[in-house]
1. Given a value of 15.5 for mean count of other Cβ atoms within 10 Å over residues 48-55, calculated from one of 1, 2, which structure does it belong to?
2. If helix-only ellipticity at 222 nm (-39500 (n - 2.57) for each DSSP H run of 4 or more, over all residues; to 500) is calculated from each of 1, 2, which structure is the one that comes out at -18500?
3. Match the computed value 2.7 of distance in nm of label points 7 Å out along Cα→Cβ at positions 24 and 232 to one of the structures 1, 2, and report its label.
4. Of the structures labelled 1, 2, one was used to calculate FRET efficiency 1/(1 + (r/R0)^6) of positions 184 and 216 (r between Cβ atoms, R0 = 30 Å, to 0.05), giving 0.95. Name it.
5. Volume of the Cα convex hull per residue in Å³ computed as 182: which structure among 1, 2?
6. If we compute distance in nm of label points 7 Å out along Cα→Cβ at positions 40 and 88 for structures 1, 2, which one ends up with the highest value?
Structure 1
Amino acid sequence: MVLDAIGTGGQASTSARIENYLGFPAGISGAELADRAVIQAEKFGATITVPAAATGLEQRDGCHAVRIEDGTELRTRTVVIATGARYRRLDVPRLDEFEGTSVYYAATIVEARLCLRQPVVVVGGGNSAGQAAVYLAQHAAAVRLLIRHDDLGRDMSRYLVDQIERDPRVEVLRHTAVREMVGRDGQLEAVIAEDTHTGIRHTLDASLLFVFIGAQPCTGWLAGRLALDDHGYVHTGPAAAPAPPGDRQSDLLETSRPGVFAVGDVRSGSIKRVASAVGEGATAVRLAHEHLARTGRSRAADRSTA
């Protein structure tokens, strides 16, 4: 069987601590989980090439051809797309000036050391923001978590909401958005935050700003090649290619192109959780085997042509 898995690691690799993944009752950092995954994949014979960004997907002689940015073209019978998503940036003045020195999109041990005894602001209302706030509170002088709505539990797991509400080191500012950044010589000193209900602005001391406001799918290389939703995520299953009456319905993870599957954050309708992404990946491999069997391409035949 020839199978290409095109991926970037996703947001899990930059999570400070993942505590709701089966088998790790004490939690595990995203970086450590990703490192373990690489070791395990190599144990089973996977070839990993880094960096190797995909730039196109074509049809070649009955196979799928994946173009790589260095000009290489990989031909394969099946493809699993797991390219994830890139972090969204705040639309505020002077952001470029402070990125790289004071603005971060991950909260690992590296960033935690940078904010030791410093005031920090975390922007976002999802699990990544909640995990970051809880983790950084162990190191920073103060943590302010800014969310754009009123309900902390709307987009965040209950266990994280409970931890934040019990932690006096984390202050939650509801219906609040960053409007300005203050500092000099590339070093952030404060952010100007606005209460979106009253319009009142406050100056919040902040040596570092952590941004977790969602992501954009890494699917620019697939435009015009696969069916995407309005936000650029890959359609799979019936949404990708509704079957006419009497025809075989597309598999849940199959895209609009037979033999090409999408899993994890890049897939339209995914729930953006590590456990779900891992399960989808395992399922996609099984579906790839079934696709080869259904199209008459056995493992033996693949070995003779690979």
Structure 2
Amino acid sequence: MYNYVDDFMVYLQVEKNASEKTLQSYQTDLFQMVDFISAEINITPENLQPDRVDHLVIRKFLAELQRRGLSRSTIARKLAAMRTFFRFLCREEVITRNPLIEVATPKVEKRLPQFLYQDDIRNLIEAPERNTPRGLRDRAILETLYASGIRVSELVNLDMTDIDLNTGYVRVMGKGAKERVVPLGQFAINALKAYLTHGRTRLACRSKEPSEAVFLNKAGQRISVRSIRDIVNKYVRKISIRQRVSPHIIRHSFATHLLDAGADLRTVQELLGHVKMSTTQIYTHVTREHLKEVYKKAHPRA
């Protein structure tokens, strides 16, 4: 069974351009399934064949995950990995029937994404100092995150050739190696120009090996996702925002503020790089909640 999982990993990587994180998650989930089923039917994983797996043992596996206290969203993610795996086995004619057909997906409660109000976003972006290389970098990072709505992983992977400040566009490599072009606002363009002129050059001098990355760490090399999170947390503490803020909440704020200002869902979907419209539609619930909150505060008979 492990060999089939390995073949599936190659399929995801080569044909689907799956990210390294997706590959690791799928492999972990499938190996966990194989180990459970092997123990359940008293056979070694090496001798387990896909046609020995039926919907009953899959349901037992899901029940075991629930017993361990895993959340519905985590169980649903593992189930999605199994569905894709067994569809692959059917396509390769390893099995003739997909055992997951008779297994229902657990309903997952959709949480409304958190976001910051415009005043909080403004205070956050203006918190870094403007007279130091790292301050200029941090401001450019915050401006770029909010102006483009890109993911933090997409931000750290930006190279100098990906940004065009004359036209005001940035080229982003998203999930599944899918490329998209996102516009930048004038505030972000100005912050990037200041950083590239007075900040990045000074940071780059600290490394013997030149980096093509737009955003550099204190050693002059490409900044990490963890460092971006630390930067956001640093300025959240500085301006005393009470709620927990992550780079992804800045992305949520970008989408929410666009919809509040009248942007259509299709445009926001394209900007965010969402494959499915349903992923973007959750922000309409956010704006409705925002409208309701404003109404309650402002209307004398609300």
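1. That value comes from structure 2.
2. Numbers: 1: -7000; 2: -18500.
Answer for the origin of the read-out: 2.
3. 1
4. Working: 1: 0.45; 2: 0.95.
Answer for the origin of the read-out: 2.
5. 2
6. Going through 1, 2 one by one, distance in nm of label points 7 Å out along Cα→Cβ at positions 40 and 88 peaks for structure 1.
Where a number appears in this text, it was derived from the coordinates with a stated rule and is not lab data. Given the structure is predicted, the values throughout are model-derived calculations rather than measurements. Cβ atoms are built from the backbone, for glycine too; each structure is taken alone.
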